[in-house]
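Below: a set of structures, written as C-alpha cells.
Any read-out appearing in this document is the output of simple, stated calculations on the displayed coordinates, not a laboratory observation. For clarity, every value in this text was computed on a predicted model and none was experimentally measured. Cβ atoms are built from the backbone, for glycine too; each structure is taken alone.
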Structure 1
Amino acid sequence: MSYFTDLALQYIDGEWRPGNGSWDIIDFNPYNGEKLASITVATTEEIDQAYRAAKRHQPAWAATNPYSRRIVFERAVRIIEDREQEFTEAIIAELGGTRLKAAFELHLAKEFLREAIQLALRAEGRIVPSPVDGKENRVYRVPVGVVAVISPFNFPFLLSIKSVAPALALGNAVVLKPHQNTPVCGGALVAKVLEEAGLPPGLLNVVVTDIAEIGDSLIEHPSANVISFTGSDKVGRHVATVGASHFKKVILELGGNSAMLVLDDADVDYAVDAAVFSRFVHQGQVCMAANRLIVDRSVLEEFTEKFVAKVRTLKVGDPQDPTTHIGPLINSGQAESITAVVDQTIEDGATVLVRGGTEGNVVSPTVLTDIPADSAVLHQEVFGPVALIIPVDGEEEAVRVANDTPYGLGGAVHTRDVERGIAVARRIETGMVHVNDSTVGDEPIVPFGGEKHSGLGRLNGDQMVEAFTVTKWISIQHGRSAFPF
C-alpha cells in the first residue's frame, strides 16, 4: 500500500472519500520538497457529517463490554509491530524525522495503545455513604460522548493516538483533525490502523482541513463535548476561548521553554550528553526540548567546551540516512522563523559559540551564550536547533532564571545529590521536572501537562479517565422519604 496515495482522503462514517472543498492541501516531504499527496479539504458540512456519525455510533460503543473494546487496541499494537518499517518510512518522508526519531515515536505509540487496553477497564464507579437513612448513592463513570482531537505536526502519529485511543477505549467516539503538514501520519494512518484492528465504523472520523475553510466549526460544534488540543499557546488560547464560550471541556497541551539546570556538583559529561539530546532531538521541534541550559559558573567552562564539541559532531542532512542526527524543519516558514530568531539574538548582543547555516528547510545547530537579559529569545519557545547557555551564580539564581518565563511545561536538574535535585525540582514552576535526565520524556501512566501558558489539564494514565469520562450520581431511596410538605 502507498500510504500517501491510498490514504490521501477524508475518513467519515467508515468511508474513505475525497473532501468537497474548493482547494487542496499539498503534503510535501520537508527534506527534498517532493510532493507526497494532494488532499481536497473537508468543508463545514463534512465536519458536521463527521460529528453526526460519531454521535450516532457512540451509544452502542459505550454499551459494548469493555473487555471487547480493548481487543481493538491489542490488534492495533500488532499491526504497528508488523508494519513498523513501512510506518518508519512514512514518518521520515512526511515529517523529516530521523530514523531514531521514528523509532522513538512508534515505540511510544505502541506503549500508549497498550495503556488504552488497560484504560478500557478503568472507568470504575463507587458507592458513597449518605446522611439520609435508607439512601444508597451510586457514582458512575460514563463516557463524555464525542471528543474532538486536534494534533500537531512534530509527533503526529503518537500525539493523535495519545488522545484518540484512550477516548475510544473509555467508550467515546472521536473526530480527529491532524495538522495540515502531517495529514497522513497524524490522521489517515491512525484511522487505517484502527479500522483494520476492528474498530466499528463511525467511531473515529478524520477530517483534513484548515481554519481558512471551516472557521471554528470544529470546536464550536454542539456534538463536541471535550476538545483535546496539542499545539502552540497562541492557537491554544483561541481554542480555550471558543470552547469555554460553548461550555466545552478543553484539554490543552501547549508549548514550552524548558530549562535544564546544571548545578555546581553535576556530572558534567553526563549533563552534556543529556543536554545535547534534550535540545536537538527532532531538530528541536519538541515542546519539552531544553530551550535554556542554565549552568553554574563553577562548571561553566567545562560544560560549554564539552557541549560545543559534541554539538559539532552532530550529523545534519538527509533523514533517510541512519547516521543523521538532525534533519529538516517541517516547512520553509519554520526554517525562516528560526533563522530570524538567531539573527535577532546575535544582533541583541549574544556571543556565538556555534553558528549553523540554513539550506532549504535544514537548519544546522546554533549555540549562543551571554544573551542580554532583555532579549526576547529567553522568554519564548524556540522550535528549532538553537541552544542557549545561561551562566548563573548558585542554586537560587538558577531557580529564579528557570522560572522567568511565561511557560511551565518541563525541565531537568543535574546534580550528584538526588535529594538536592528533588528540592530544586519542586521549586521550578512546571508540570514536569526530571532529575539527572533529559527534559524530553513521556510515559503512559504518569500525569503529563504544564502550568502557566503551557496548558490546561493533564493526560496519561488515570488522568485520561478524568479527561474523557464524567461522573454521574444516581441515588436510590430504599423505603419512603419523609418530606417537609
Structure 2
Amino acid sequence: MALDIEAPTGTDASPRVSISELRSALERGLPAAYILTETEQLRPYECDGLSAYRQIPRAVVLPDRIEQVQHILRVCHKLRVPVVARGAGTSLSGGSLPHAEGVLLSLSKFNQIITIDPDNRCARVQPGVRNLAISEAVAPYGLYYAPDPSSQIACSIGGNVAENAGGVHCLKYGLTVHNIISVTMLTMEGETLTLGSGGLDGPGYDLLAVLNGSEGMLGVIVDITVKLLPKPVVAQVVMAAFDRVDQGGQAVADIIASGIIPGGLEMMDNGIIRAAEDFVHAGYPVEAEAILLCELDGTAAEVAEQVAQVRTVLEQAGATEIRTSRDDQERALFWAGRKAAFPAVGRISPDYYCMDGTIPRRELGKVLNQIQELSRQYGLGVVNVFHAGDGNLHPLIMYDANQPGQLEQAEALGGAILELCIQVGGTITGEHGVGVEKINQMCVQFNTPELEQFHALKAAFDEYGLLNPGKAIPTLARCAEFGAMHVHGGQLPFPELERF
C-alpha cells in the first residue's frame, strides 16, 4: 500500500517537480555524490526505529557543512519540496519516516564535538554526535551528560532535542529540555537562528523550550550546547521484588512521597524480567511479578542515609526481596538488564510495538492492571518496562507481522493504551514523540482551539508546511474523521502508512 501522508498545508504549493529538476538544483551547491536518488540507495532510509512503516523518499542528501544544508533548504523551499531531517534513525514513533514527495536530509556527517568547556560545565556539539559519546568525551574532566535514553549508544543528540528524549536518570536530572543551553537551527528558508544563550536567562520568549520536542517541524538543528554535570561521588542501586505489580506501583509513589528524589527509579514486570534475565543475566528474581530499580547518588553519607530510608519504604510496601548493589560493577549489571529490555523482547517475539505514554504516579497500579485486561481483550501479549519515577510507561505489545491482521490489532491495542493514559490524567507521550504513530490520539488529547494554536506556531516558523509534514499535529479534518470512526466502533488505522 502506498503512503498517503498528509501533504504540506501551505497556500502556495507548486506542482510536483521532476527528480531531474530537483537533482540539478541541489547539485548547484552540493557534490553529486552527496545526493542519492536510485531506489537501492534509498532503501536504507525507508524507515526509522518504528520499522513497521516504510516509505521511499524521492531523494536523500548527505551534507557535511552548514552552507550545504542551507542550500538544500533554500532549494526545497523554492520548489515547495518537503524535507524530513534524520539523525541516527532511532525514533520509535516514525518521526523521521520519509515523505513520498520529499527529500530526506541526513545529518549523520555532523558528528563532531566542537568544544568542551569544563569550567562552565558545557560542551558544544554537532547534531549527529551520539548521546553516549558526549559523556565519554567529558569523562576525563569528571563530568557527564545526564539524559540517557536506552538507545544512547546509537541515538544522536539532534534527535534527542527533536523528541525531548529522556532516560533512566531523568527523574532527578531532567529531560533533554532541562539539559540544553542553546541551539543553532536553520529555518526552511535557510536562515540561521540561535535560541538560548550561555547566560542564566535571555530576553524574549523561551523559544528554546519550544524547539525541544518539536519533532523537526520548526527547523533543522545544526549546533547544540549541552549542560554537563559532575559525576556523583557515590551511586548505589536498590533492587526490590514484589509479588504484585500494584505493590510496586505504590512503592514508587511512597518513595517520592517520603521526600527522596532518586537518580533513577525504574519498574519492570514479570514478562520483561524473564526476557532481560535470559538475555543479560543481571541476577533478577525471575519469580517476581515486578521489580523496582532505585538508584541513589550523592556523597557517601547522603547515599547511605537514603538507601536505609528507601529500604524501609520498600519493606512497608510489601517487597519480598531487597538487594543493594555492592560495587559499581554490580550496579552496572542491574542497569544492564533494564537498558537491554527492548532487544530482550526482540528475542522472544517476532515483532513488538513499543508504546510511550505518561501517567500520574498514583495511577501506576491501576493502569498496569488495565493494560493487562486490554491485553487479554485484544489477544496480544504485553510486557511493561518504564520510568516509574515520572510515570513514563513503555508497554511492549508483542505480535507477528507475518500473521494477517496482527499489526492492525497491535495498533488498536496501542491506541487503547494511550487513551487510557489520557483518561487518568496523563499524556500520550513522554519522550518518543508523536510522529505518525500517535497522531490520531492527538485528536483525543487536544481540542480544536488547541490544535489550531499548534498549527499557528508551526506556520510561524514554516509558512508552507514543508518541514516533516504529516507528523505530530493532525489536521482538523483528520480529527473529525477519527472521531466518526470512534463513534462507529471502527479500528484505529493508520491509512497513510505502508505496512511492513
(message) Among 1, 2, considering only mean count of other Cβ atoms within 10 Å over residues 115-122, which has the greatest calculated value?
(response) 1
(request) Have a look at 1, 2 and say which one yields 3.4 for distance in nm of label points 7 Å out along Cα→Cβ at positions 155 and 259, as calculated. (result) 2
(message) When mean count of other Cβ atoms within 10 Å over residues 107-114 is compared over structures 1, 2, which one is greatest?
(response) 1
(request) For distance in nm of label points 7 Å out along Cα→Cβ at positions 123 and 443, the calculated result is 4.4, so let me know which of 1, 2 that is. (result) 2
(message) As an exercise: volume of the Cα convex hull per residue in Å³, for residues 347-426 alone, calculated from one structure in 1, 2, equals 75. Which structure is it?
(response) 2
(message) Given 0.15 as the derived value for FRET efficiency 1/(1 + (r/R0)^6) of positions 43 and 379 (r between Cβ atoms, R0 = 30 Å, to 0.05), which of the supplied structures 1, 2 does it correspond to?
(response) 1
(request) Of the structures 1, 2, report the one carrying the highest value of Rg/Rh (Cα atoms, Kirkwood Rh). (result) 1
(message) As an exercise: mean count of other Cβ atoms within 10 Å over residues 403-410, calculated from one structure in 1, 2, equals 15.5. Which structure is it?
(response) 2
(message) On mean count of other Cβ atoms within 10 Å over residues 211-218, which of the structures labelled 1, 2 is highest?
(response) 2
